[in-house]
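Bear in mind that the values in this text are calculations on the coordinates, not laboratory data. Every value quoted in this text rests on a predicted model; they were computed, and no experiment measured them. Cβ atoms are built from the backbone, for glycine too; each structure is taken alone.
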Structure P
Amino acid sequence: MSAIPPPMVFDLDGALLDISERFYRVYSDILAERQLPRLPKEVYWGLRRRHVSTRDIVLRTCGESVVPWFYEERMRRIEDREYLKYDRLTGGALEVLQAIHQERPMALVTLRDHPENLAAQLEWLGIADLFQRIRSGNSFGDWTVKSRLIRDLDLAAPEKSLMVGDTEIDVLAGRDCGLRTCAVTYGIRTAELLRAAQPDFLVDRPEEILRAAAATVSG
């Protein structure tokens, strides 16, 4: 019997989930409640994909005095279950997860502050049972936080594992832990920004992850 390949490691937000509606609703609702100006979703999300922070967006459109209370309110809402329900699996992501699940184990590593809400969301989405291990950590952390979460998986052959994510944080953390890295261009970063991070694979659609996964085992 052949050995089971090492786990695939997935980021969640952006890599598997379309989070654009949740992020925009939180931003828009907070400002609307005080009748403050807000950008259309396509403009807001375009800025976020170019790595402009929500703080800077609010600063540009509403002024510095708004930023402190906006951020406090954003932190309160961004992982609230009522807003998490706006997330959707990216088209094709479920089929990719199901296909990989038949061949090798998978782990989920994500920067979230509320594990209980994360667990509930994974159940709603119907993907909780697809992951052998789930690790979450401080959402304000940098790539070193995600690196520690990956190391906590204690992968036996990291060079044959693959880290799939949508930001430079995922690429840096995966590389730091000895994994090959796959960056997806349909999340919260543009292809140009991700290319600069030099992932091993850069994919435009979820189904392309399957080829990257196969390459880590055969390469």
Structure Q
Amino acid sequence: MNLTLTLREAAVVPVLTIEQVKDAVPLARALVAGGINVLEITLRTAAALDAMKAITAEVEGAVVAAGTVLNQKDAERAATHGARFAFSPGATPALLRSKILPLVPGVATASDVMAGLAEGYALFKLFPAVAVGGIATLKAFSGPFADVCFCPTGGIDAANAAEFLALKNVVAVGGSWLAPAPLIREGRWDEITQLARASSAGNGSRPA
């Protein structure tokens, strides 16, 4: 899997915290129906792994990524439950060297990027994006790290996603606004599809 190409084509990645396995398949179907097919399932709940497995088995077109991967054990569990790749909020040396799943390691500083580059990475998750400078940080990184790409997450929403996607070194953005917790709890799948459609339709501002 070419992660850079996969994320560039996706443009917007919903960051999903699934509390109940029963919500996983209808949620994924709602997002795919709205044009969003790369889904980050965070490992923050007891339901996360079974949710990945259910989506992988039942939702055609969905590409499942594991989020909040903190160590190799997380990566192993995610891989056995259908995850195609992983996002981490940061990156330890052990995680950077792990080959269990293709990884988008988290970075917040130039030193983090350099550590990843030394291990052969050129695609990173800027996290928490807005808190560490957002647009200004990404523009600053484009100088010394001209060949590096980012998927910023953390503080991204419908109001600022297009501004991030307009940057040449941003291949995609991640955020939870596509599937707010109240809509998931109440099973308002049509509204989630509408949010997905609005986001997938609004990505024409990115550079060629």
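For structures P, Q, calculate distance in nm of label points 7 Å out along Cα→Cβ at positions 53 and 93 and state which one comes out highest. Don't skip to the end; give the middle numbers.
Details: P: 2.4; Q: 3.5.
Once distance in nm of label points 7 Å out along Cα→Cβ at positions 53 and 93 is worked out for each structure, Q has the highest.
If helix-only ellipticity at 222 nm (-39500 (n - 2.57) for each DSSP H run of 4 or more, over all residues; to 500) comes out at -13000 when worked out from the coordinates, which of P, Q was used? This figure was derived from P.
As an exercise: Cα extents along the principal axes in Å, for residues 21-108 alone, calculated from one structure in P, Q, equals 52, 25, 18. Which structure is it? Could the numbers behind the result be given before it?
Values: P: 52, 25, 18; Q: 38, 23, 19.
Source structure for this number: P.
When mean count of other Cβ atoms within 10 Å over residues 125-132 is calculated for each of P, Q, the greatest value falls to Q. Hey, Kirkwood radius over Cα pairs in Å derived from one of P, Q reads 16.8; which structure? The value was obtained from structure Q.
Hey, relative contact order in percent (Cα under 8 Å, 6 or more apart) derived from one of P, Q reads 26; which structure? Please list the in-between numbers first.
Details: P: 26; Q: 22.
Going label by label, the one that fits is P.
Looking across P, Q, the calculation of distance in nm of label points 7 Å out along Cα→Cβ at positions 5 and 85 that yields 3.8 traces back to P.
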